[in-house]
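Quick note: the coordinates plus some simple rules give every number you see, no bench work behind them. In this text, all values refer to a predicted model and were calculated from it rather than measured experimentally. Cβ atoms are built from the backbone, for glycine too; each structure is taken alone.
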Structure I
Amino acid sequence: MALAAPGAASATAESSTIWHWNVAGNTLNHASTTNGMVRAAVSSITARGASFASFNELCENQYDALISGLRDAGWPADDANFARFVVTYPARSGGPCGGRDFGNAIFSRQPLGAAERITLPDDGMTEQRKMLCAPLKARPHLRFCTAHLTYVDAYRAAQLNAVLARLEAYHADGDTVVIAGDFNIQADAARLNGYYSSAVNTPNNRGNTGHYHELDDADQNNCPGYGELSVSTPDPRGPCGTGSKIDMIFVREDRIAGPYSGDTLAPPTSCAGNPDGLCSDHRALIGTVTLS
C-alpha cells in the first residue's frame, strides 16, 4: 500500500522502479553463472520493468553474465554503458568466487555516468565494505547507489554514519539519490533512527529523527513502519514477528513526489544444487517511487 511523502512536489517528477537482491553469489551459488541464479535475476528485472537494479555478494563472472543476459533481453537503452561494479574482496587464491573478484553492482536502464566507489570504515574483516554510486549520464543529479554493510556489531554505527553522511553530501549538492542494499541491521533498529523520517512513527518503528523513507515503510498490511521480511524464509524476528528485514531501499523525503511503495519477492527455487533450490538466503526487493 502506498502513501505520499510529506512536502514532496516537483514539476520534473519521474516514476522509477528499483530492484535489489543480495544473491549470495559465493556462499550459496559458488560463483556459478549457469545454476539458475543469473537467469532468475534477469527474468525478474525485465518482468518488473526495473529502472535500476543492484546486487550484493556478487562474483565478477556473475556480473559479466548479468550484463550479457540483460543485453540479450533488450533491457538497457544503451547496452554499452549501463553497469558498474565495485570489488570488496579482490581475486586471490583461497578467496571467494573461486579466486575471482567479489563485490557489489548497479545496473541502470538508462546510460550511467562515472561511478564513485567509496570505502567504508574498516571492520577488521578481510572484505572491505564499500558504497557504489553512479549518476545517470543524461541526468547527473540523479544518482543510484548500493552498499552492503558489516555484520560486525562494533562497526555497524561507523559504517551507517558514513553512508548517511555521503547521502547528505549528495543532497547538499542538489542530487536526488536512491540507495538499495543489505544494511545488515533490522529496520526498526535505533541505529537507523537517523535515516528514517520522523514522519515514520508507528508502534513498529518510532523515535526517528532523519529525512529518509524506506520504500516499504508505508504498507499498512505488512508491519507498518518496518515492512516485509527480506530473508528468504520466515523467522520470528521483527516487531511483528513476521521475519527479518535487513535489505532496504531509501529515498530522501523531499525527493519523493506522491505515492511510493515497496515489496519483497518470493525467492526463486530454481537454482540447481542449492538447498530447496533457493537461489539466495535473501529475497529480492522491488520499490516504486516518483522522484523529483
Structure II
Amino acid sequence: MSHLDPEKRHDFVYLFDVTDGNPNGDPDAGNLPRTDPETMQGLVTDVSVKRKIRNYIDHASDEAKHKIYVRQGDVLHDKQKQAYEALDLESGEADVADVRKARSWMCQEFFDVRSFGAVMSHKELNCGQVLGPMQLTFARSIDPIAPMDMTITRSVPISEESREEKGESMFGRKAIVPYGLYRGHGFYNPTLADQTGFDGDDLELFWNALKMCWELDRSASRGMMGLRGLFVFSHDNKLGNAPAHTLFDRITAHTESDAPRSFSDYAVAVDDANLPDGVTLSVLI
C-alpha cells in the first residue's frame, strides 16, 4: 500500500464535520468558533487537530518510542531534562555537539517531535529545533457557518455564599456551530523524515490516529464531530511528481442547500482519472 511507504512523498486532504458543537474556540473572541471575518467560513487550527492526534497516540500506543512531548498537563522543561540526564550532558551553555545529541534523543523518544517538529531551544536545557516531516494546514469550512451564542443555566449554586448573592440559578454561555463541513490539508516530506527518524510504523500510526482521534475527543462542547473523508496522494519518490495544489483540486465537496444541516447535504467528488505519472490515490475513508 503506497500510502504506508515512509520513503515516498504524500499529500493528503481530510474532511470532517461538526453538528451542534464548537470545533475550535477562539480565546480572543470569547471562545466563539473561529471564523474568517471576510467570508464567515469556519476555521480550525492545525494545533487543534494535532492535539487530538497526540491525545489518541498517547492512549493507543504502548510502545516506548511513541511517547508524546507536548502532552497535556506535563512540563516541557522536564522532558528536555530527561534528554540531558540520559546522555549525561551538563545543563547550561551546551555546545553544538551536545545540542545535536539531545535533539536526536528527543526525536527517538517522542513521536510528536519526530512527526511535527518542535522548538526545544531553552538555553538551560537546549535540545535544538526540529522541523518535522508531517505538516498540517488550518482547516476551513466548505461554506460559511452561522455560529450561535446560547445562554445556559445551572440550577444548583456552587456554595451558600453564591446562593445568597446570586440566587438558585446561574447563567453561562455556550457557543455552537449548527453544522459545518471542514476541509484540511497535510503534507508528508520524507527528506525531513530521514533527519528525525520517522519510519513506516510512525506513518501507519499517524493515519490511524487521524481517522480515530475524533472518537477520543468527545465532549458536550464539541457536539458531534467526525472524519468524513481522508484522501492520500502518494508519489513514487521523495520529491514528488506533481504540485500538491493540483492534486488537491481533484477532491471537491459541494452542496445545493442554502443551509446544509448534515453531511448528506454534500456531494463529495473524487477525480482519480489521468493522475500524473507516478502518483496514486488512496481513499482511506
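Listed values, structure above:
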| item | result |
| --- | --- |
| Source structure (of I, II) for mean projected area of the Cα convex hull in nm², computed value 14.0 | I |
| Computed 31 for relative contact order in percent (Cα under 8 Å, 6 or more apart) - originating structure among I, II | II |
| With helix-only ellipticity at 222 nm (-39500 (n - 2.57) for each DSSP H run of 4 or more, over all residues; to 500) derived as -8000, matching label from I, II | II |
| Top of I, II by FRET efficiency 1/(1 + (r/R0)^6) of positions 131 and 243 (r between Cβ atoms, R0 = 25 Å, to 0.05), largest first | II |
| For distance in nm of label points 7 Å out along Cα→Cβ at positions 203 and 227 computed as 1.6, the structure of I, II it came from | II |
| Origin of the derived value 2.0 (distance in nm of label points 7 Å out along Cα→Cβ at positions 75 and 267; candidates I, II) | I |
| Winner on volume of the Cα convex hull per residue in Å³, for residues 35-106 alone once structures I, II are ranked, highest first | II |
